[in-house]
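Below you'll find the structures, each written out as structure tokens.
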Structure P
Amino acid sequence: MARLPAGQRREDYITAAVQIIAERGVHGATTRRIAERAQAPLASLHYCFHTKEELFLAIYDDMAASQMRDGFHVREGSGLGRAAAALLRQIAAWFATEDVYAQAQLELFFWVLRQDSDLGKQVYQVHLDRLEGLLRQGLRPDDDVKLVEVLARALASVADGLVPQWLTFKDPVMRDTTVDVIAESLERLADAHRIPQTTAAG
């Protein structure tokens, strides 16, 4: 078996663990199964990740970062409502193509929450902070900045509901119709809270 760099080996274990978690849940993701799926030695897995918990948290961090790397973006100054609508469509497109990751992410989050509720809050807050950062890029001068946090939470809530719906029905028409309705609602909400801009006195 060819010797792989430690970074590549870690990625192989993470990918294998995601697949096993999506298939069997967190409790079914034994280190032996993960090593077999990665076609790598069990001892090497324990070298890369000292505990299964460390591996699971690395998976969660990797997935959260990959969502943002994989093209989640907002056009600068596009408006808060349009930014929220665009992000919702990007999130829906991501879990439609990466449904294994989306399922594993849900499984992992509930595992983290059961292990340590404070850690669960921290993990969830990471997502909210990323969404808020992206939404802020879309702000226009007449947008109500207080809506940024509200819309970030709304986006997270919608995404959390859409994932099991997609995994259950795998119906793209249902998904797209639902996303369109909610995206339009987010735009209308932001537009309804625009702040009137005063003109400078002549």
Structure Q
Amino acid sequence: MRSIAALVFPGFETLDLFGPIEMFGMLPEEFSLSIVAEQEGEVASTHGQRACVDHTFAAAQSFDMLLVPGGPGTRAQVDNPAMMDWLTAKAAQAETIMSVCTGSALLAKAGLLDGRKATSNKMSFAWVKEQGPDVDWVARARWVEDGRLFTSSGVSAGMDMSLSVIERLHDKDTARKVARYAEYTWHEDAAHDPFAEHYGLT
């Protein structure tokens, strides 16, 4: 059983969070999921839906895996010292670190992507790159794997990345079964990224 801390903050992108949670949640004997935020209570997504917080930053427990969504709220969170401190501390203990969309901006600002390959939402790619000038940003990628770090492109790409993580931790057959249970068409090619061209990045 691996524990996953799914991070939330005001203005997180809904599918960035719940898409990956759906995939990992299909394997309840393998993964336990917790919603983590700076403060107790509920945290509103960019669409208004609220996530109930299981643990706050002040809690001492460590997690095997971190899931960092993106969304408009990342613009404020890159300047939040409490967020940067929590990410730095928990990343040091985690086996796997994942981000979706502009969640990679938070990882980059915390210095966790320095010297690594990473990607992000193509519509916000220029801003995300500013948060990590020492990151090897990959413009054309659905998701990027670099050691224990997995970063994905915008919104729905988080589900493809999550299935890739499941494949790595288990096997491809398990990942394909999860996609089938969810009636989701998994883009298994990490380089499948028509949006990079759409936004003039390649």
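Read-outs: derived from the displayed coordinates by stated rules, not from any lab. None of the values given here were measured: they were computed from a predicted structure. Cβ atoms are built from the backbone, for glycine too; each structure is taken alone.
Give the label, chosen from P, Q, of the structure having the highest value of FRET efficiency 1/(1 + (r/R0)^6) of positions 23 and 79 (r between Cβ atoms, R0 = 41 Å, to 0.05).
On the way: P: 0.50; Q: 0.85.
With respect to FRET efficiency 1/(1 + (r/R0)^6) of positions 23 and 79 (r between Cβ atoms, R0 = 41 Å, to 0.05), the highest-scoring structure among P, Q is Q.
Given 18.8 as the derived value for mean count of other Cβ atoms within 10 Å over residues 55-62, which of the supplied structures P, Q does it correspond to? All intermediate terms of the calculation are to be shown ahead of the outcome.
Numbers: P: 18.8; Q: 11.8.
Considering all the candidates, the number was obtained from P.
Given that helix-only ellipticity at 222 nm (-39500 (n - 2.57) for each DSSP H run of 4 or more, over all residues; to 500), derived from a single structure, equals -9500, which label among P, Q identifies that structure?
On the way: P: -25000; Q: -9500.
This figure was derived from Q.
Among P, Q, considering only distance in nm of label points 7 Å out along Cα→Cβ at positions 87 and 111, which has the greatest calculated value? Spell out each step's value before the answer.
Working: P: 2.7; Q: 1.3.
Evaluating distance in nm of label points 7 Å out along Cα→Cβ at positions 87 and 111 on every structure, the highest lands on P.
If you work out mean count of other Cβ atoms within 10 Å over residues 7-14 for P, Q, which one comes out largest? Working shown, then result.
Working: P: 17.1; Q: 22.5.
Sorting by mean count of other Cβ atoms within 10 Å over residues 7-14 in descending order puts Q first.
For structures P, Q, calculate relative contact order in percent (Cα under 8 Å, 6 or more apart) and state which one comes out highest. Could the numbers behind the result be given before it?
Working: P: 25; Q: 19.
Between P, Q, the highest calculated value is found for P.
For Cα extents along the principal axes in Å, for residues 47-94 alone, the calculated result is 47, 19, 14, so let me know which of P, Q that is.
Working: P: 47, 19, 14; Q: 31, 24, 18.
Source structure for this number: P.
Among the shown structures P, Q, from which was the value 8 of percent of Cα pairs over 32 Å apart calculated?
Numbers: P: 27; Q: 8.
Clearly, the read-out refers to Q.
Comparing P, Q, where is FRET efficiency 1/(1 + (r/R0)^6) of positions 31 and 135 (r between Cβ atoms, R0 = 30 Å, to 0.05) highest?
Working: P: 0.15; Q: 0.65.
Biggest value here belongs to Q.
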